[in-house]
Every structure is written in C-alpha cells, then in structure tokens.
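Every number here is computed from the coordinates shown, using simple stated rules; none is lab data. The model shown is predicted, which means the values in this text are computed figures rather than measured ones. Cβ atoms are built from the backbone, for glycine too; each structure is taken alone.
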Structure 1
Amino acid sequence: MFRNILVPTDGSALAGRAVKKAIAMARESGAKITVFHVAPPYRSIVYSDYIPPDFVTPAAFEKRTRETAGKLLESVRRQAAAAGVKATTAWVASDFAADAIVKAAKKHKCDLIAMASHGRSGLSKLLLGSETQKVLSATKVPVLVLR
C-alpha cells in the first residue's frame, strides 16, 4: 500500500493525535514515516539605533530553533520506534508551511501525507487560512486529513 508517509507536526495536541494515527497506520501497512516540522524563520526586530532588551541574535535563534525542533521530532521518532515503525525526521524554517510540506513530500519520496486539520470554518478559516487546505490544493500526493 504506502511505503513512506510524511507526517507534518507542529507539536500541538491535535497534531499529536494525528501522529499517533499515522504511526498506527504505518505499522499496519508496513510503511515507514518521515516526521516533518516547519519552524518560523528568524526575524530581526531592531529599529534604527534601538535594540530591544529581549533581542535575540540570529545564531542564538538558530540554536534554539534547532533544539526545539530536535526535541519535538525525537519524541515522535521514539513513539514510532516503540510501535515498531521506522521513522526519519526533518525540519525547515519557513514562512510558508504548506509549501514546505509539499516540497518535503517530494524530497523524501513520500507517497502519502498524513496531517492534522484544526477544522476551522467561517471567518476564522478566512482570516487564519488552512495549511491543510493549501497542501491539498498544491500537491499530487494523496493527503489523509486527520482530526
């Protein structure tokens, strides 16, 4: 059936439930998973000659982001290993999570994307958008939406 399932996660409880379902599905079908995280990129908030007291250097931000992503991905990798599922991990920094997910599916040769959806509707969907909807419209890889 499926050989490599991309499982995007942001560390939220909803994504955690989707991760568990994706791991169970991979175990049943003999697939491996690629756990993927999109982190926000560095933003400098320095105005002219004013440097805010909570200023973070690009190097410190990169280190903190790498550590945070590493902990999140390692946690999922351990869950998969406990279920007998082979898992690889990857992350990128991007403002465009959906685009990064689609690129990751191609790069890692995934034949399914299993991801959570917050199920927003109405005005909140219009204002906040839906990364899941963006992935659905931008990829040819099948997408399993988990809620």
Structure 2
Amino acid sequence: MRVVIQRVSSASVSIGGRLKSSIKRGLLVLLGIEAADNQEDIDFLVKKISNLRIFPDENGIMNDSILEIDGEILCVSQFTLYASTKKGNRPSYMKAANPEIAVPLYERFCADMSEILDKPVQTGEFGADMQVELLNDGPVTIIIDSKTKE
C-alpha cells in the first residue's frame, strides 16, 4: 500500500457536483492498493499514520499526532499512486490492484483507522470520478509505502 498524506485545514470530496464527504482540521489520505497488499500492510499504515507527529504543539513544533489534536481523516482511493512511467508517455497501472482485491482492503483500512480515531473516517467513493478539494496546512505532505517500511 502506498499513501500520500496531506495535513489539511479542511478537505472535501464531491462526485457529480454533489458533496460526498468533508473534514475540518486533519489529514487527507490518498490510498493506493496493489495486488500483493494484505492486513499486515493495513496494520502498519494505520499505526504509522495515527502516530505521525506532524501537527504543531503549543510551541509551534511538529510534535502532535492526529490522535492528540482529535483531528479528522478523509481517505480517498487512488490507484494512480501505482502508475509506472518507465515506458512511453502513457502511465501503466499494472501494479494497482483490481477492484475485487482493492475494495475490501480500502474498506478495511478505513474501518481500522476509524477504530483507532474513535470516530468515522470520511471517504470518497471507490472507482468514482471525484473532485477533491483541500486547504493544505503547512504545506505538509508525506509519502509512505508499506513495502519499504524497513
């Protein structure tokens, strides 16, 4: 699994001009899933994301986690995180998991993250053409790949 995490003041997802989900202060998590991913990848990322110290403390130092600030998470599936641009100019998405694999893993990731946060994770809609808006705070953007955790 590969994630792009953005610290946000607010973020939202709309589909077909209709607001689907929105959050205030927290994290926008763009989640890419490959066929080899499993619960171990979910466990690693949920723990890592929930404990990342990327929010300012009372002294303005990035020292607090999403848990400590009682922030929100908006998680959007994004297969394009597995784009390969090695050949030609049209990206290949061969490493991205097909929906039969990706949907249950996406749903499990969101459920496990919700459990850690003790509040619902807001979501997009898997496979939909989504418009994502965000107000990046910092900006702080972090990329994590569960396959390169060591």
* Where does the value -0.25, -0.38, -0.46, -0.95 come from, among 1, 2, when log10 I(q)/I(0) by the Debye sum over Cα atoms at q = 0.08, 0.10, 0.11, 0.17 Å⁻¹ is the thing being computed? -> 1
* Per relative contact order in percent (Cα under 8 Å, 6 or more apart), the highest-valued of structures 1, 2 -> 2
* Asked: The value 2.8 for distance in nm of label points 7 Å out along Cα→Cβ at positions 12 and 116 was derived from one model only; which of 1, 2 is it?
  -> 2
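Of the structures labelled 1, 2, one was used to calculate distance in nm of label points 7 Å out along Cα→Cβ at positions 4 and 36, giving 2.2. Name it.
Attributed to the structure labelled 2.
Assign the value 1.6, calculated as distance in nm of label points 7 Å out along Cα→Cβ at positions 20 and 76, to the correct structure from 1, 2.
1
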* To do: Out of 1, 2, choose the structure whose coordinates give FRET efficiency 1/(1 + (r/R0)^6) of positions 28 and 84 (r between Cβ atoms, R0 = 25 Å, to 0.05) equal to 0.55 when calculated.
  => 2
* Work out mean count of other Cβ atoms within 10 Å over residues 44-51 for each of structures 1, 2, then name the structure with the largest result. => 2
* Kindly point out which one of 1, 2 the value -15000 was derived from, the read-out being helix-only ellipticity at 222 nm (-39500 (n - 2.57) for each DSSP H run of 4 or more, over all residues; to 500). => 1
